[in-house]
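These are the structures in question, set out in turn.
Taken together, the values in this text are just the output of simple stated rules run on the coordinates, not laboratory data. Note that the structure is predicted; figures quoted are calculated from it, not measured. Cβ atoms are built from the backbone, for glycine too; each structure is taken alone.
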Structure P
Amino acid sequence: MAKATNAEVKKRIKQVSKMLLRGLSRAEIIQYAAEYWEIEERQVDTYINRANKGFAKSSIFDTSEQLGIASQRLTDLYGKNMRIDDYKAALAVQKELTRLLGIDAPQRIEYKDIGLTDDERLERVAFLLDKARARRDSDTS
């Protein structure tokens with residue numbers, strides 16, 4: 001078979017990338033390539049390596065830029081759901097946006113070491129747990 005053109009090579013690498021994303025094994029890709037492209041294992045390995053390099057390259061991104069894109073997509077989706085009165089979907093989108101932005105994160109509690117021993121700390125934790133349980137039990141009665 002004649003040597004593949006640059007355009008054909010790019011197309012094949014794109015196909016190999018899709019195969020890898022779908023979970024095909026190296027053996028399956030080699031079988032496909034032998035049948036449809038009439039190429040050897042070595043050339044398939046080259047295509048697989050180039051596809052993997054493409055994956056690695058696409059993993060390099062600006063986090064703030066991607067956060068902005070994701071936020072805008074969710075905001076757009078929220079608006080579309082509200083326009084068709086799909087409140088359940090709109091709520092799901094809002095929850096995802098809230099999670100994405102970290103607004104739903106629990107508040108951090110600053111720990112300040114005041115020189116207590118481990119036993120004293122355990123006593124305080126036990127006391128606080130007992131107090132919380134008593135409050136919970138009085139709320140449920």
Structure Q
Amino acid sequence: MQVMDLMCRDFTAVPSTASVQDAARLMAGAATDCLAVTEDGELIGSVSSHDLAVRVLAHGREASRSRVGDVLTPGVTYCRFDEEVDTAAALMRRKRLATLLVLDQHSQLVGTLFLGDLAPTPGATGRQAPAAAR
């Protein structure tokens with residue numbers, strides 16, 4: 001099975017210049033805990049609810065004045081949409097990631113793969129609904 005068979009095609013990106021408060025609102029509205037971060041149209045990293053808690057709230061920073069670019073996880077850990085799911089799962093385990101960005105053959109962001117999407121539900125058959133939809 002390939003990543004494209006399980007990935008969530010609905011994803012949300014936020015510019016690095018956006019406020020952390022705006023990012024948190026996007027997460028809440030999209031029912032996700034991870035956003036792709038872009039700068040000048042290029043994917044430069046990701047920001048998670050954990051990043052917001054540890055890098056903003058824990059330090060008493062003001063969410064409306066803090067910028068996503070200052071608290072993101074730099075670099076992009078990703079998999080390709082045509083990779084085998086087992087390969088992506090191994091990467092997620094190795095890097096201790098709950099969410100993995102998915103790129104196509106042109107290195108464009110096409111989705112996200114959630115750890116929950118990899119775990120079968122007892123008694124379920126076929127593809128699970130994306131984590132954001134559950």
Structure R
Amino acid sequence: MPGPLHLLVADDQPFALAGLRRLLHPHASHLFCTDSTKSLHRLLAQQPINLLILGFLSSASRFAGISLLQAIHRERPALAVVLRSSVNEPHLQVCARALGAQGYLAAEAQPEEILEAIRMVARGGT
């Protein structure tokens with residue numbers, strides 16, 4: 001994606017959200033973070049977000065996270081999405097791509113892996 005990176009990180013786990021904010025702040029032109037789906041939808045409607053890291057996939061809410069990914073893809077099919085899961089379930093990567101995500105980050109992804117995934121998706125890769 002050419003131009004500035006307007007990155008939105010949405011995650012239902014406060015510790016993960018704080019860590020991603022700290023890691024990604026120097027790499028985005030504009031960084032928005034939220035832990036609520038209501039705020040997620042508001043930010044997507046009001047801000048020129050061009051990359052979303054979606055982490056509403058804790059074990060208790062993973063099916064809600066999949067439904068959220070589907071809804072976002074229907075509303076904004078051109079939006080680049082990287083799905084982040086806090087549970088290690090390899091089949092989620094296949095499911096995420098089938099539902100429109102361009103990338104997937106497993107629970108144990110290291111900081112450099114996260115940055116590389118974002119760089120790749122921002123350049124239009126998967």
Of structures P, Q, R, which gives -7000 when helix-only ellipticity at 222 nm (-39500 (n - 2.57) for each DSSP H run of 4 or more, over all residues; to 500) is computed from the coordinates?
Q
Using Rg and Dmax of the Cα atoms in Å, for residues 46-93 alone as the calculated read-out, with 14.6, 42 as its value, let me know the right label among P, Q, R.
Q
Among P, Q, R, considering only relative contact order in percent (Cα under 8 Å, 6 or more apart), which has the greatest calculated value?
Q
Once FRET efficiency 1/(1 + (r/R0)^6) of positions 6 and 86 (r between Cβ atoms, R0 = 25 Å, to 0.05) is calculated for every structure in P, Q, R, which label goes with the largest value?
Q
Given 15.3 for Kirkwood radius over Cα pairs in Å, calculated: source structure among P, Q, R:
Q
Quick check on the output: 3.3 is distance in nm of label points 7 Å out along Cα→Cβ at positions 22 and 118, derived from one of P, Q, R. Which one produced it?
Q
If distance in nm of label points 7 Å out along Cα→Cβ at positions 38 and 78 is calculated for P, Q, R, the one returning 1.2 is structure Q
